[in-house]
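Undergrad: These are the structures in question, set out in turn.
All of the numbers you see were taken from the coordinates with simple rules; none came from a lab. Because the structure is predicted, anything quoted here is derived from the model rather than measured. Cβ atoms are built from the backbone, for glycine too; each structure is taken alone.
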Structure I
Amino acid sequence: KLFGGNPAAVVPLERWIDEKTMQNIAMENNLSETAFFVKENSHYHIRWFTPVNEVDLCGHATLASSFVIFNFIEKNLSQIKFISKSGELIVEKENDLISLNFPSNQPKKTQTSELIQKAFQRAPIEVLQGGNYTLVIFDSEEFIRTCEPNFELVKKIDPHGVIISSKGKEADFVSRMFAPNEGIDEDPVTGSSHTVLIPYWTEILGKKIFRAKQVSKRGGALFCENLGSRVKIAGNAVLYATADLFL
């Protein structure tokens, strides 16, 4: 919905521009991610930039890019294949939802640390590593919602991002994601973090289809499915603004 979820900028290109210019555009946009894509034959190459660097995978900016392609560039498409630094990504239009098919990142248990307890002022149930994330599990949705982490300490936990999560009350599970090293203290809604969360909660809850909620201030709902080596993450998007860039 408008003024909710995770805003992303989308820059369709006829051909690639230099990396420094893409990074400067992302810095100027000052959103958690700006996506750039170029069509090549029947598929699209896609890249994502935070205000400070390029990242290997971004769910919400892929969803936003797909929304632009489905609604403004190739209106007859029902499926898009993106090529990215994380491999092949398949996106499908399913009624009012846009469904992302991403590689799964099964997290593995690791040791908790005094640093994690200090950063969140609470001892976690367990700590895991998956993909580029540290996943920290707590015992309370209320804590996930109200937690105010120490971002200087969060920076020391993981060079990319830290996810906190618990079982949910209305949703199957809730989460938040912090990436201060990427220039994003908190990401409002994060598709890529669910490539770690979905396989974790499959083992804990014994199910493969989930309704998840990211309980940041803006918040967002995600419809998720564990497909084995891949996961499906579905959501929707709305258009807020269009603009021309003068470079």
Structure II
Amino acid sequence: MSDLTDITSQKLPKHVAIIMDGNGRWAKQQGKPRVFGHKNGVKSVQEIVEAAAEIGINTLTLYTFSTENWNRPKQEVDVLMGLLVRSLKKELKTLIKNNIKLQTIGKIDQLPEKVVAELKEVIEKTKNNTRLTLNLALNYGAREEIVNAIKIISKKVVNNELSIAEIDENIINNHLYTVTLPDVDFLIRTSGEKRISNFLLWQIAYAEFYFTDVLWPDFRKEHFFQAIKEYQQRERRFGKTSEQIKTSND
């Protein structure tokens, strides 16, 4: 069993987001094609979703397929879409059993029909689950998300449904894909890369970042729990001083 020592329920991040990176490099190390890494990466998804639910994380967002990923070889994209459909079919019973709700963000309607149909079915059948919200970022790009929000808000201004004076952070937040979700508290990226890659740019404004050299197919519960332990050792200030934080906690 993975070590849960020193993880306290009082300081858990409500929303954890993960950039699952390193599938291709992992496959190359094994002398296999990139798709082999993606297939093995599914095992890590299963384990980390289970780990997040186990310790009481409220929301887990996984960067599953970006708007830029369409630029990859067609064979790789086709494999990724096929993996997604098979995984959804296979994991539906587990999601229901473990009281996990599935949501998505991104331009879902532009995905292949089979993917959209499977997503809609799983989302519908898990919509009342409450233990953990598993949020898949699919055909997602943060800049596109923000542009989309600006267009919707602008149209409302033109139609006199909203005034410019009323536009604030809450208005913008209410027009993002993540309107029903809390802001990200903790962002994890695997594989040693230290960049955001157009992921949840608005929502990570005050998030803590954690970068690990572990490639995604090797990322297991113990790695996730170690990341959570480090998060709990950090002091989140939100613009305040350490002294102010200590005073408010006394």
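Undergrad: Here Rg and Dmax of the Cα atoms in Å was calculated and came to 17.5, 53; which of the structures I, II was it taken from?
TA: Checking each candidate, the match is I.
Undergrad: A further question on this structure: Kindly point out which one of I, II the value -14000 was derived from, the read-out being helix-only ellipticity at 222 nm (-39500 (n - 2.57) for each DSSP H run of 4 or more, over all residues; to 500).
TA: Structure of origin is II.
Undergrad: Here FRET efficiency 1/(1 + (r/R0)^6) of positions 35 and 155 (r between Cβ atoms, R0 = 30 Å, to 0.05) was calculated and came to 0.75; which of the structures I, II was it taken from?
TA: Structure I accounts for this read-out.
Undergrad: Just checking, which of I, II has the largest value of FRET efficiency 1/(1 + (r/R0)^6) of positions 27 and 147 (r between Cβ atoms, R0 = 35 Å, to 0.05)?
TA: I
Undergrad: Work out Cα Rg over 2.2 N^0.38 Å, for residues 75-138 alone for each of structures I, II, then name the structure with the largest result.
TA: I
Undergrad: For relative contact order in percent (Cα under 8 Å, 6 or more apart), which of the structures I, II scores highest?
TA: With respect to relative contact order in percent (Cα under 8 Å, 6 or more apart), the highest-scoring structure among I, II is II.
Undergrad: If you rank structures I, II by distance in nm of label points 7 Å out along Cα→Cβ at positions 11 and 203, which sits at the top with the largest value?
TA: I
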